[in-house]
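The data blocks that follow each hold one structure.
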Structure I
Amino acid sequence: MVKETFLKEIGGKSVVEQIVDNFTNAIINGELKPGDKIPTENELCVSMGVGRNSVREAIKILVAYGVLTIKRAEGTFVNQGYDSKMLYPVLYGIILQKDSANQIVELRKIIDVGILQLAIDKLDLDSLHKAEQATQDLEKKITAANVEAKDIFEADIAFHMALVDITQNALLKGIGFYVDQITRKSRMKATETFINEQATEQFLQMHKDMLRVVKEKDRDQINEVVETHYRYWEKVNF
């Protein structure tokens, strides 16, 4: 069983918040490690001098965050890997703050710059083929007889996820997925703008340029390519 030296007396913040903080600090400090079984509810109550309800509520929060997992008949354990649920608090914090629209655009730009940088380092023939296929699928949607914004948008998402897959980074993949979710409405509007202004070829070229800098390992062009990619999106009212 995990040593209980990390458990501190509660005071100041709400009881539940401090219990969550104690677990978080214990994991950061290495006192609790992935796969460790945490003390029982009774042991936690005694160690921290708190009630059972507070302990249960804190554990529920940490389970919801993907930090802890409950195994029936075995106990509660620290998760051993990345869980996409771990991103929820961060993303809600972004969505709910003032001026979130502009900050989301800025966040997405930074993420894309990082993705392209890492993709250059991790690129292999298989992932390149998948990214090229995603580009071709996007081109088919754009050049279709009856152009549909929804079809282009879904192909756009698939293209960006193909770039993320090149990085072989689960955290980036999770962040990319959730940023896609919270920006769907505005990005759909941007796609409709491209169609209405008959600028779909420009839209396609922006994506080809992103893949090109990866294929050619042209790090000097990454920032310019990303900035160009978001010019239409920045004009959309969220």
Structure II
Amino acid sequence: MTELLTAEHAGALLVIAATTAGLVVLARRRPGLWLRGLALILVADEVSWWVFLAAGGGEPGQRAQPLPLQLCDVAIFVAAAALWTRRQLLVEITYFWGLAGTLQALLTPDLAQHFPSYPYLQYYIAHGGVVAAALVLVAGMRLHPRPWAVAQVALVTVAYTGFVGLVDAVTGSDYMYLRSKPSSPTLLDELGPWPLYLLSASLIGIVLLAILDAPFRIGRAVRSRQGRAEALR
């Protein structure tokens, strides 16, 4: 279990924050093929983890769930695809999943290993990479969410959660912690017992999506008012 805000936890967050800020600036000034390089790093990092587990590495609890079905795992591949193609839906999923979900995994990591082990480095590269990709695409490349993005991403999330819930029911696994809470301290600890925490987490997720969309919703409203005002002149 990872203790929160220890030197190795805070250090990882600081490195991720500084790297992300630098990448956002670079994306504004000189976007280019390096975005695809970042996508390849994300995919290589994630694939290396599953090879590591298949070879017998990791903790028993990590090997007990051999499929990349956690939302953060899928978010890594979506973020890589978004960086590679810049398709708007992929960008929107990366932004909302990255900042509403993967960021929480950085702040309250479910990680037994410590610096400088491979699992430690892999975890922070993967999760930090998704958050960085989200901000690079939206803040750096200015690929802002569309007006209906929140509803669309919410539907995608519900559909994927339903699929994972079915896998959990059939296999007895606990992907996305739909059957029980993680052992490390997380926000879920404050949301009540199962299944109440699932409902509470869903409501919080909706609120987070609305908050993340708020700057763009306000910007669209301002531009719309300005357009109407100019049309009346």
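Read-outs: derived from the displayed coordinates by stated rules, not from any lab. Remember, it's a predicted structure, so these values are computed and weren't measured experimentally. Cβ atoms are built from the backbone, for glycine too; each structure is taken alone.
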Where does the value 13.5 come from, among I, II, when mean count of other Cβ atoms within 10 Å over residues 73-80 is the thing being computed? I
Taking 1.00 as the value of FRET efficiency 1/(1 + (r/R0)^6) of positions 57 and 113 (r between Cβ atoms, R0 = 30 Å, to 0.05) derived from one of the structures shown (I, II), identify that structure. II
Ranked by Cα Rg over 2.2 N^0.38 Å, which of I, II sits at the highest value? I
One of I, II was used to compute distance in nm of label points 7 Å out along Cα→Cβ at positions 153 and 209, and the result was 0.9. Which label is that? II
Using the calculated result 1.00 for FRET efficiency 1/(1 + (r/R0)^6) of positions 33 and 129 (r between Cβ atoms, R0 = 41 Å, to 0.05), pick out the matching structure from I, II. II
From the coordinates of one of I, II, relative contact order in percent (Cα under 8 Å, 6 or more apart) came out at 25; that one is structure II
